[in-house]
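Derivation of every value follows stated rules applied to the coordinates shown; laboratory data play no part. Everything numeric here is computed off the predicted structure, so don't read it as measured data. Cβ atoms are built from the backbone, for glycine too; each structure is taken alone.
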Structure I
């Protein structure tokens, strides 16, 4: 039996990534989606059962940390497939015992802009990919290293590109920046931005909260010790 524990930021895609291969290899699955995004997982399981999947081939369990921990510890589970943060993965490994554990963890993706690059294109691409899924993606642009001779010019171009991003309803096709998954994460991001500024980073653009949305933000020369530099998502244990 495979335990599939999935995150909130790609709630259908990552469920399919785990459930599909497990079925192809002849396994039954216990699916535990992130507690913030249970509706889409519920709908998928309903469709699978309606399509003729054996009833006991997939089992949906909804809950928070305690539920995930119970699944991980259960001896009837043979393999655990988890996508999420490092703290949660350490917690899983400590509870799993001799089970096989497959981990896909978050990142803090870096991009390098060389002095002979097409700066306009680089700025446009960094602005677009950094804002994908409102920045809630481990492969979005988060840190940009720029050659000193072109830092000033690139920063100006990036500011111009980011300022053009449209904040709005995430269900509308012309929206670039929608809401975050919950207000707790909004508070965390604003706190991290403020910490970076207090410790010496220059706020070029953004950083303000609008309900459950944070404006796309550019910080220049952020110290390496700040949380914004070294972390991506809040490490929630099996949520």
Structure II
């Protein structure tokens, strides 16, 4: 099964590190986060990657040249201003008519890929996303009148489920993506959800996206603990 990694965005929220490199190339404990993502898939036997590049694509191409010979790595220029859905749509000819996986190039998890695929096949829907609970940034309080009647310091159990990436998709889903300006997370996923064709695989263990320097530090700490 092929693995698509979206790696073409500008990474503006992490501009301290992305002026000269794309966000997926930011190093986590000495290794680009995109490599750590790929290593996780490879651990489950998936080694054919399609990297949807855009911003600073040559940095990615240069890095992967003559490296990782036991992986099949395809770096596709999907445009600098293309949105997430558009990037995926541009890969249609490479994905053909096979079930494939997709994730973002800036998020790490210890999700069990084998169980995710098994769940997708069992439910027989067009798309399966990984539902995760975001690491809480703030303490939670509940107020009644002028009194706080509930206080909890940074418990992620108080947070709702969100889209954590790590998708499994059927090729027909690409028909829901209109063009380069389409955000994957808007019309396409909203439409398949309304059609009851979007499954959620709940993952309660480690997951962290890298939007800020603080996020980067949290991932590095987690990896040192051998999550």
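To which of I, II does the computed value -11500 (helix-only ellipticity at 222 nm (-39500 (n - 2.57) for each DSSP H run of 4 or more, over all residues; to 500)) belong?
I
A value of 1.4 was computed for distance in nm of label points 7 Å out along Cα→Cβ at positions 95 and 175; which of I, II is the source structure?
II
Quick check for you: by relative contact order in percent (Cα under 8 Å, 6 or more apart), which of I, II is greatest?
Checked I, II; max of relative contact order in percent (Cα under 8 Å, 6 or more apart) sits with II.
One of I, II was used to calculate distance in nm of label points 7 Å out along Cα→Cβ at positions 39 and 71, giving 2.0; which?
Answer by label: I.
Can you tell which of I, II yields -0.76 when log10 I(q)/I(0) by the Debye sum over Cα atoms at q = 0.12 Å⁻¹ is derived from it?
Checking each candidate, the match is I.
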